[in-house]
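Have a look at these structures, which come just after this line.
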Structure I
């Protein structure tokens, strides 16, 4: 946009749905946008559609710790500053899948990759003039919990249970990140509600088609759902942590935003990474 300084924006899960819409909106404003996604084909389609040298695609499987590390190294090699990090990457798995790191795949992609990207890109974010992380998940929803006796769900896996647990983990991640105090980054937890995107993530064709059908009637258009995300890149909220559920500010006393639980999750996460050499 005329008179506006361009920004460096990183988007995980940016080749489809809401992440894709944010990428296209920000590159159209003159930003340098790095999109991370697992599908080379979708990445190429996105680049061809944008036709803009400011948009870059990095293929990576973010459920792998090593792949997240590689992506962060790539970004740090190219940029001295990251102004905004938008976290969308997620994938529904109907059965238990264990990653090469020995982790349940939903936990690894939906939660751990977001933790790692925020932590490892924080030095680049902290030197930006107005840095922000937007974590798009299900804040405000109280369904689901962390299964502390079995966080990897080896004994009780279900796709809904895995998604809800990872969603609650992202709530706690935002609380923990903002609570540290030493970072300049503002953290936004954002639940857009039922949106006309993401149906292709469901491998079951019956579920996929049902969601698409319902979406035509009840869901928000993707452009409407991502509009706040696009604007937060330029004007982050003032508070260290902001939680928005479908346009409403979430009460920070909500049980899913418990600072003690957030601290417990951070201890578990650091122990998990230490055991894997990180």
Structure II
């Protein structure tokens, strides 16, 4: 049974997601369709990259991941199909897949070239699903595309380090459902450059001197006197091993989250200073 995932910015109000699923079921017998997300912010490449990278690896090898974010074919936005980490990815070469290939080299990468056979105004439906159907029937990527040397990269995904190696500058790349703010600074980079030094993490005028492994680390459970920490700010290494700024037990419908309470928004600068 073929497993196909969908990651789009289509939302669920319009007909797009339903039409895609209908066409998949018409073209691929016994398809198992899984929604990763249809609530990516419109055309938000960084957000789509983050969501996809943290979801795809939990699926079985050989799964096919269809990406419907900024997918219109243009001279600078080619359509690609890739085999990465034994998973297939189909989407536009707009930088989304560079979050994956920064750590894993593609086993196969092609520029899709079947557009002359398909009249398309809805590429996810008309092109990407046809490519997915070809793969599920045992077809190779070479048949539907020509070899591509490399994917477009997103510089926004990469934090910078100063010449003295005592400062890492990153950005907010994602804000989750709780209002937690995810940065592009990975734990591996932090540990590589810390070298036992103290540090300060700054986001706007908010300072952190500790990065926890989980949210509840700010609670001293061994104390007889439990202090209510709800609403307190903290920094953690999240499940993606990226530095995240959060509010303990945040609720966007009541007290708010890190984004709203600390005034942190998409692409805002976050700085780590080692002393």
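What follows draws every value from the coordinates through simple rules; no lab data is involved. Bear in mind the structure is a predicted one, so any value in this text is a computation, not a measurement. Cβ atoms are built from the backbone, for glycine too; each structure is taken alone.
Looking at distance in nm of label points 7 Å out along Cα→Cβ at positions 24 and 176, point out which structure of I, II has the largest value.
Working: I: 3.5; II: 2.4.
Comparing I, II by distance in nm of label points 7 Å out along Cα→Cβ at positions 24 and 176, the maximum is at I.
Ranked by distance in nm of label points 7 Å out along Cα→Cβ at positions 112 and 248, structures I, II are topped by II, which has the highest value. Match the computed value 14.3 of mean projected area of the Cα convex hull in nm² to one of the structures I, II, and report its label. Value 14.3 for mean projected area of the Cα convex hull in nm² corresponds to I out of I, II.
Identify the structure, out of I, II, from whose coordinates relative contact order in percent (Cα under 8 Å, 6 or more apart) was calculated to give 19. Computed on structure I. Here helix-only ellipticity at 222 nm (-39500 (n - 2.57) for each DSSP H run of 4 or more, over all residues; to 500) was derived from just one of the structures I, II, and that gives -13000; the source is I. Can you say which of I, II returns 0.98 when Rg/Rh (Cα atoms, Kirkwood Rh), for residues 104-255 alone is computed? Attributed to the structure labelled I.
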